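Next up: the structures, one after another.
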Structure P
Amino acid sequence: MAVPSKGRLREPSLRLLEQAGLEPLHDPDDRRLLVAPTERGDVFVVFARPEDIPWMVSTCAVDLGITGYDYVLESGAEVEVLEDLGFGRARVVVAVPAESRAERPEDLEGARVATKYVNLARRFFESLGVRVRVFRVSGAAEVMPRLGVADAIVDVTSTGTTLALHGLRPIATVLETSARLVACPGRERRGRVAEVVESLRAVVRGRRHRLLLMNVPDDALEAVLSALPSMAGPMVARIESGEPMWEVMTAVPEQEVWRVVSEARRRGARDIVVLRVERVVP
């Protein structure tokens, strides 16, 4: 399995592997490390540049990989995109100097565009019918307009801070990107590869849910249960106490938590506790 050797996706990828029981046994901070066994003896981690991982996976040199969706589309490699892993969210944008008169990409007719995303940039401008001169830079695209060798750049940004520090402002979004789990076509359904995929997916599902625990009086149980979305129905157990009471437990999508909590309280639930979920296995 290939994971990024550098960049914004490296540390979140290693945390995901650790939570899934696939932590590399050697020191992952050793930048000389290229291949490492994991806690699961039949799975090895290959450290590679994120832009190289789509090609490694497409040729089945490795079975699985974690890389950015921007690199998948830029490469054009034929891989199975299995899961949005929920981290490394960013935008690939068109940016121009703050003093530029360009307000939209159509204003860049005939302009010089510096980028490491040559294919994404060309396809984007071609889709708009805008003719530009796209040239590749391997890094530090932000400095190219200041050096006078480019009129605009296409680059990735998370917060926009780096662009602003270099006197640039975005005028269009080319792509919304994040980390993706990708597989060699067909292999994600085979034996140990399928088991690894399910382990990673279980962690990702867990991150997207919260566990709700609550006490519900007997006369409010039906009303509260009808307000609880869940994957397979809440778990309910009778509490031995003076007042007829039930203990209810359910997993709820993260974005629904506070709406569900408010509605459950309104319908009579008490002592509501919200907990993180380590993983969810259907």
Structure Q
Amino acid sequence: MANLKEIRIRLASVQSTQKITGAMKMVSAAKLRKAQTAIQRLRPYSRKMTEILGNLATDASDDNPLSVNRGNEKVVLIAIASNKGLCGGFNSAVLKKIQHLLTNDYAEQVAKGTLQMITIGKRVSEFVQNKKIPALANYDALLESVSFEKTAQIAEELMQKFIAKEIDTVQIIYNEFKNAATQTLTVEQFLPIVPMTDKQQTVTATDYIYEPDKATLFAELLPKAMKLRLFKCLLDSLASEHGARMTAMHKATENANELTKQLNLTYNKLRQSAITNEIIEIVSGAEALG
């Protein structure tokens, strides 16, 4: 009977967990719809802005201070993760990529102390703190209330530091949203601006009429486009987080349901065995008295 009691306790625990994961799945699904709508609305605008800038850049990018390539002496990595866990491999993918970059691509900068990090998300902030990597800034609170204005301030500060030669390279590490079940880990160069490839220039070679001249428009639009780009990365990561958590909670709920079935089967078998043993004891006792 002790085994039956243990199974009942475990069964109650699994059922309680199942209710929690089911509720978390529903919450994540609601948040995902909102985040997915935001990134899907932003992408066409961002794509068109990139197309126009690509056309402008063919004549105007050489003289822009944000396009100057000074090497990789002073590096800033922007890592976007989440404030909470229970979202599958969402955070671990970002942390593994950071570790790879620190160990391989930027090992020299780490040794010299010329690599700094901007962290967005408690999970990545704790990782960077444990690794004792210098932190340029921490914006964990930004994930609680994502806004273009706050993101634009971060992008503006980075551009000013780049122009002032305090920074040579800025890379963004984040999860790009594909769908609820698929997130693609992405490392994207933010500064200096990467020249467009011949293939990209061919795609965006639209014959626009510009007023005023290309150089003036490029200088005016580029800072806005850079702010928009960082905001898009943040929205991508946010949608990816909710999608990963919803998928993880869905799998956890299914696993709990399967475990409940197995525990019920085991419980019924043990209970049936116990009843059979009691009947045998009763019959044996009756026969002994007879």
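Key figures
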item: For -22500 (helix-only ellipticity at 222 nm (-39500 (n - 2.57) for each DSSP H run of 4 or more, over all residues; to 500), calculated) the corresponding structure among P, Q; result: Q
item: Kirkwood radius over Cα pairs in Å derived as 22.6 - corresponding label from P, Q; result: Q
item: Structure responsible for 1.00, with FRET efficiency 1/(1 + (r/R0)^6) of positions 64 and 224 (r between Cβ atoms, R0 = 30 Å, to 0.05) calculated and labels P, Q on offer; result: Q
item: Distance in nm of label points 7 Å out along Cα→Cβ at positions 48 and 72 derived as 1.5 - corresponding label from P, Q; result: P
item: Winner on distance in nm of label points 7 Å out along Cα→Cβ at positions 40 and 176 once structures P, Q are ranked, highest first; result: P
item: For relative contact order in percent (Cα under 8 Å, 6 or more apart) computed as 19, the structure of P, Q it came from; result: P
item: Entry that produces 19.2 once mean count of other Cβ atoms within 10 Å over residues 168-175 is calculated, selected from P, Q; result: P
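Quick note: the coordinates plus some simple rules give every number you see, no bench work behind them. Treat the numbers as computed from the prediction; the structure is a model and nothing was measured. Cβ atoms are built from the backbone, for glycine too; each structure is taken alone.
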